[in-house]
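Q: Multiple structures follow.
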Structure 1
């Protein structure tokens, strides 16, 4: 088993950035000023399945879209932190509140604002199109770009290693 795969067997908590990870990083600005993004439906399936299987999913983003928050709530993700300027502070507070060992936490980010957390988290991961600085500290670089299945890729790997991916509970949203 690859060394990184052995580490994945300990993961019970996923933390994701939004823009550039769960979206492709593009923003369409509507005439009313709303910033619209697209998300991959397969990432959404994996996120909701992980929640159903008992994994903790946390979203930490500098973005402030309430529409995105509603999307995550619809997937069963209740810990959504938006408009965050200091992701490391949110991460450290989360650790204090939950006492989850860092070795059990995977963080997927794509750009400089994710660097501090990725430097200390148990398992830093990133999409294929992440910034070079982020790639340099990632233990895993998905072959998928942000918004094109990178979250599904890493969630699926963790759940397969732990024997939780494909069973009767996987067939229904």
Structure 2
């Protein structure tokens, strides 16, 4: 089922999501709905707060572009994006690595808003699947960026928080209009 996406400035987007201690049938249904919602919205990631649920659950799928990364290791083994995506994960821990890179990001909770965001180019993410499997993911490029973006959502941090002061000033009017429209 496609769920409505929550738009800025909804308070749920600023909350730290609760850890998931037990994967219930409701959590599995939510995750399946989130995958369907993400694809329907043409996104590459979606976090539970973006559908109104303050939980540490997120989905990432960048498998449409195998060349958006230069490497991917899962639990020390080389993998392809097709083997791991869509990645549905809970309760993540993130280790940022390498040089920082600036690229354009958007967010399903901010329709029509994009901006240059600087993030570490590589990550090591420790996540858990809905079946309780621990995955240690090491990657770079768009997959690393998408993982960071979705994990930010789980801690109440939005991509606009990572914009430069000048960019924030430039989008102030758009944010005000969103607050009026969706607030």
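Q: 1, 2: which one has Kirkwood radius over Cα pairs in Å, as calculated, at 16.0?
A: This figure was derived from 1.
Q: Looking at structures 1, 2, which one was mean count of other Cβ atoms within 10 Å over residues 42-49 calculated from, given that it came out as 20.5?
A: Considering all the candidates, the number was obtained from 1.
Q: Ranked on mean count of other Cβ atoms within 10 Å over residues 82-89, which label among 1, 2 comes first with the largest value?
A: Once mean count of other Cβ atoms within 10 Å over residues 82-89 is tallied for 1, 2, the winner is 2.
Q: Could you tell me which structure in 1, 2 was used to calculate distance in nm of label points 7 Å out along Cα→Cβ at positions 98 and 114 as 2.2? Can you show the working numbers first?
A: On the way: 1: 1.7; 2: 2.2.
The read-out comes from structure 2.
Q: Using distance in nm of label points 7 Å out along Cα→Cβ at positions 90 and 122 for the comparison, can you identify which of 1, 2 gives the largest number?
A: Largest calculated value belongs to 2.
Q: Moving on to the next point. I have 4.3 for distance in nm of label points 7 Å out along Cα→Cβ at positions 10 and 34, calculated from one of the structures 1, 2. Which structure is it?
A: Computed on structure 1.
Q: Looking at structures 1, 2, which one was distance in nm of label points 7 Å out along Cα→Cβ at positions 26 and 130 calculated from, given that it came out as 1.5?
A: 2
Q: If you don't mind, another one. Distance in nm of label points 7 Å out along Cα→Cβ at positions 106 and 154 computed as 2.5: which structure among 1, 2?
A: 2
Quick note: the coordinates plus some simple rules give every number you see, no bench work behind them. All of these numbers come straight from a predicted model, not from anything done at the bench. Cβ atoms are built from the backbone, for glycine too; each structure is taken alone.
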